[in-house]
1. The value 1.45 for Cα Rg over 2.2 N^0.38 Å, for residues 127-214 alone was derived from one model only; which of 1, 2 is it?
2. Which one of 1, 2 has relative contact order in percent (Cα under 8 Å, 6 or more apart), as calculated from the coordinates, equal to 13?
3. Cα Rg over 2.2 N^0.38 Å, for residues 263-302 alone computed as 0.96: which structure among 1, 2?
4. Between structures 1, 2, where is Kirkwood radius over Cα pairs in Å highest?
5. Match the computed value -12000 of helix-only ellipticity at 222 nm (-39500 (n - 2.57) for each DSSP H run of 4 or more, over all residues; to 500) to one of the structures 1, 2, and report its label.
6. Quick check on the output: 0.97 is Rg/Rh (Cα atoms, Kirkwood Rh), for residues 175-278 alone, derived from one of 1, 2. Which one produced it?
7. Comparing 1, 2, where is mean count of other Cβ atoms within 10 Å over residues 63-70 highest?
Structure 1
Amino acid sequence: MRTLSDMSTVALAATDGMLQFELSIAHEVFGTGLPGFPGSWYEFGVYGAKPVKVGRFLLEPDHGLERLKRADTVIVPGWADIDVDPPADLVEAVRAAHEAGARVASLCTGAFVLAAAGLLDGRRATTHWAHTDVLAARYPSVEVDPDVLYVDNGSVLTSAGKAAAMDLCLHLVRSDHGSAVANTVARRLVVPPHRAGGQAQFVTAPVPEQDDHPLGGLLPWVTERLDRPLTVEDLARQANMSSRNLARHFRAATGTTPLRWLLIQRIRRAQELLERTDDSVDLIAEATGMGTAATLRRHFNRTVGVPPDSYRRTFRTAKGAAP
């Protein structure tokens with residue numbers, strides 16, 4: 001059985017009509033080396049039955065579809081014409097790869113390929129919000145969630161459209177190499193380092209950074225003070241608005257509540273400290289505003305899925321120090 005540390009070969013399963021944007025995202029994340037990374041980056045390749053037409057371009061595959069089952073991770077980009085069934089050879093190759101142990105992830109309407117391969121039967125999944133009704137009607141055994149950025153079922157992952165494809169790719173990097181490495185990739189691509197999969201697909205504004213946004217000055221202020229026991233009232237006072245108004249702006253901008261967003265920021269800071277430093281869990285609990293090691297362990301385990309000590313062993317011992 002493959003483990004996360006084995007996820008080194010990333011295969012882009014390509015066919016005519018693939019969406020250029022999603023295909024390019026996968027290449028930028030997995031096919032471009034990361035300077036300063038202590039080890040080998042992903043081995044990335046395009047796998048297709050023949051030269052693939054993508055927009056106005058013709059893409060020459062590196063390998064045939066029959067070799068897809070040798071990959072550790074298979075990325076299936078979306079394609080434009082969802083009114084026709086995906087190519088049978090692509091569907092069969094993706095199914096065979098998953099049966100051989102590959103982790104399979106779809107970007108945007110690539111979920112239709114996974115559904116045709118039976119990989120989404122009985123599973124929760126998503127795709128671009130404009131096509132979730134079609135996916136649900138065509139594949140009734142799939143639990144389609146139209147409101148999230150991506151869904152991680154372990155060996156099968158699906159993302160919503162466009163920018164959410166980047167969120168899922170960064171999530172895969174974070175799962176494989178830790179938060180610090182994923183943040184480094186995000187900085188190189190000049191995108192937000194983390195948007196949780198449960199965030200709404202369609203929000204009135206992204207996580208704001210502009211000064212004229214009601215939360216534009218608040219979020220940086222909070223992230224510089226994660227070691228303090230901040231409350232919703234503290235945030236509302238700093239933003240010069242009521243707690244109810246603050247909650248409304250947070251829901252519109254981030255898809256979650258102020259307290260939930262604050263907790264996630266504390267957990268992400270704890271992840272970076274676990275990866276980058278030798279500080280004890282007690283010190284990290286203080287540095288992230290958790291107060292005690294017991295509180296940090298409880299929230300960390302609930303959010304990340306493993307205790308802080310196990311997380312540190314995975315991302316420092318197995319993979320080396322982060323860049």
Structure 2
Amino acid sequence: MSAASNLPDTRELPPALVLTGPTASGKSQVAVDLCRCLPCEIVSVDSALVYRGMDIGTAKPDPHTLARVPHHLVDLLEPTERYSAARFIEDALAAMAAITDRGNLPLLTGGTMLYLKALASGIADLPQADPDTRRVIDAMAADSGWPALHEELSRCDPDTAARLDPNDAQRIQRALEVYYLTGEPMSKLLRERPPQPLPYRLIQAALVPSDRGELHRRIEARFDEMLELGLIGELRRLREAHVLDPDLPSMRCVGYRQAWAYLDGHTSLAQLRSTGIAATRQLAKRQLTWLRSMPEVATFDCLADEPLAPVLDFYAGMLAS
């Protein structure tokens with residue numbers, strides 16, 4: 001028997017649709033429109049939409065849309081809490097199973113490519129985040145700096161350290177956390193505990209721009225709209241309601257990070273606007289780079305007059321095959 005014959009036949013797996021793309025590509029609206037045409041329920045693949053009270057700066061669907069079209073993995077946490085790819089996979093799989101049991105199609109929609117990649121590839125069986133261990137690591141970083149902790153990681157897990165930037169705080173923290181909790185390098189555990197295959201057949205599509213300049217104009221217009229809708233006031237209310245700091249994952253989201261600097265008096269309103277737009281463009285650039293590394297994703301022009309029709313035809317054809 002060949003090795004290939006031992007691989008699962010994905011044609012026998014239940015289907016799940018994916019709609020991704022860079023920020024401001026219009027994927028959220030297309031996803032809502034798809035739910036009128038197919039028996040879909042939306043599963044958010046967005047690391048910012050999980051936070052309650054962060055509505056304007058995340059372009060969260062309005063309450064009417066959330067009530068009319070089923071959305072999952074939205075408004076899960078307070079902005080003081082942390083979310084992870086491992087937690088996302090757990091939550092997404094639970095939502096997808098429930099949707100499939102109802103006879104509907106999961107429609108994974110969003111632009112957090114790390115989450116999408118982790119879901120598609122599977123994630124290794126590593127220990128969950130431990131708040132006490134993370135506090136110790138954060139205190140070490142505050143005292144010595146992340147490059148020093150990168151050197152520490154080089155001693156206990158050189159393979160992981162070799163692929164990380166010395167200032168990559170989040171990943172250095174996670175690698176050290178795994179080592180302190182298990183006594184084993186994370187690179188060794190990843191080799192010994194291969195990820196489990198996803199129990200779904202993913203049908204993946206992405207909305208990408210045929211004109212990068214037009215996407216930039218959309219980004220600029222959307223950021224201006226967020227400012228007009230009250231992004232600064234939203235962040236001010238969040239700071240009054242919660243004990244927040246700018247290093248929390250929620251406050252590192254594009255828009256909120258720049259608004260925080262403005263509220264602290266470090267930048268002007270004009271600088272908030274220019275840095276927010278520039279950061280959003282950089283986010284879109286990173287998302288497009290991710291997509292170029294994912295050849296299994298079919299791409300469609302987000303600037304087309306009717307972006308829904310070709311995406312719908314693609315899904316319908318793949319579901320029928």
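Every read-out reported here was derived from the displayed coordinates using simple, explicitly stated rules and does not represent laboratory data. A quick note: this is a predicted structure, and the numbers were derived from the prediction, not measured. Cβ atoms are built from the backbone, for glycine too; each structure is taken alone.
1. Structure of origin is 2.
2. 1
3. 1
4. 2
5. Among 1, 2, the structure yielding -12000 for helix-only ellipticity at 222 nm (-39500 (n - 2.57) for each DSSP H run of 4 or more, over all residues; to 500) is 1.
6. The correct label is 1.
7. Answer by largest value of mean count of other Cβ atoms within 10 Å over residues 63-70: 1.
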